[in-house]
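Multiple structures follow.
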Structure P
Amino acid sequence: MALEVGTAAPDFSLPDQSKNPVSLADLRGSKTVIAFMPFAFSGVCTGEVCELRDKVAQLESLDANVIVITADSSFANARWAESEGIEYPVLSDYWPHGETAKAYDTFNEALGCADRTTYILDNDGIIRSALTSQDLGSARNYSDYVSALEAI
């Protein structure tokens with residue numbers, strides 16, 4: 001279950017693939033796409049991060065930052081980002097394991113990973129849309145990101 005639309009997104013500070021800290025506060029002033037991914041290097045997740053990579057310019061033209069969060073280590077995320085040519089932040093929610101995903105009500109305790117959930121935030125960090133997939137094996141629909149950003 002996702003957090004309620006219209007509420008403030010929980011703040012966080014997590015290391016990106018280069019181990020630089022990124023916080024939600026750093027992203028204020030622009031819309032933000034926060035895409036939780038279950039596992040680096042898995043087929044569906046790789047397809048989704050590559051689609052975001054290929055369309056990041058469109059999202060940026062809608063005044064949006066793009067970040068991905070996994071419960072994988074910064075080392076795994078760095079290798080994944082490098083292998084796929086990802087330049088936007090891929091954040092590690094590794095330790096304490098899944099705490100940010102838990103704060104966003106998208107942590108799957110049974111599998112030890114985030115569920116496939118995307119939050120679209122406005123310039124002030126308010127949740128304007130929560131997009132989920134039907135299961136971990138199903139990708140989210142990219143056009144839903146664009147529609148949600150255009151509606152803000």
Structure Q
Amino acid sequence: MEKIASFTVNHLELYPGLYVSRRDRKGECTVTTFDMRMTAPNREPVMDVPAVHTIEHLGATFLRNSARKEDIIYFGPMGCRTGFYLVMFGELLPADVSALVEEMCAFILDFEGDIPGASPSECGNYSDQNLNMAKFYIRRYEKELKENHRFVYPT
């Protein structure tokens with residue numbers, strides 16, 4: 001079997017940033033998958049599950065209600081819990097979505113109240129949420145994006 005593209009990235013050299021993970025094309029349609037890497041893989045602790053779950057709910061809610069909502073296909077966590085994938089229509093670069101990602105971070109950091117979609121009828125694990133830890137990770141990620149501008153995978 002062919003090795004998938006994300007497994008060819010040297011995770012020992014990878015730091016938090018906003019990277020193009022892949023582009024997929026079918027006919028005239030191009031889809032770009034962004035790697036929103038929030039922690040340094042294998043060098044710092046992974047994000048805890050309740051925080052990841054909260055970021056997923058808030059991030060997806062924001063993105064699917066944003067001015068770019070027609071471009072959003074998916075937002076969700078990586079299995080390794082070091083970041084998230086943002087999948088969008090279009091042949092895009094990090095510069096094309098960095099403002100949107102920063103707006104999403106601001107939304108999460110400013111959020112108070114009940115987590116959208118976190119009720120027994122809306123979510124399969126509704127009580128597994130942690131807004132304070134979600135804000136902790138997002139605050140760190142937002143700072144990394146603004147200070148380090150990592151947009152290209154290490155070689």
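Name the one structure among P, Q that Rg/Rh (Cα atoms, Kirkwood Rh), for residues 37-84 alone of 1.04 was derived from.
Source structure for this number: Q.
Can you say which of P, Q returns 16.5 when mean count of other Cβ atoms within 10 Å over residues 13-20 is computed?
Value 16.5 for mean count of other Cβ atoms within 10 Å over residues 13-20 corresponds to P out of P, Q.
Quick check on the output: 14.4 is mean count of other Cβ atoms within 10 Å over residues 53-60, derived from one of P, Q. Which one produced it?
Of the structures listed, the value fits P.
Hey, helix-only ellipticity at 222 nm (-39500 (n - 2.57) for each DSSP H run of 4 or more, over all residues; to 500) derived from one of P, Q reads -11000; which structure?
Q
Comparing P, Q, where is distance in nm of label points 7 Å out along Cα→Cβ at positions 21 and 69 highest?
Between P, Q, the highest calculated value is found for Q.
When Rg/Rh (Cα atoms, Kirkwood Rh) is calculated for each of the structures P, Q, which structure yields the highest value?
Going through P, Q one by one, Rg/Rh (Cα atoms, Kirkwood Rh) is largest in Q.
Figure out for me which of the structures P, Q the number 2.5 belongs to, where distance in nm of label points 7 Å out along Cα→Cβ at positions 101 and 141 was derived from the coordinates.
P
Read-outs throughout are calculated quantities, based only on the coordinates presented, and are distinct from any laboratory measurement. Note that the structure is a prediction, hence the values are computed from the model and not measured. Cβ atoms are built from the backbone, for glycine too; each structure is taken alone.
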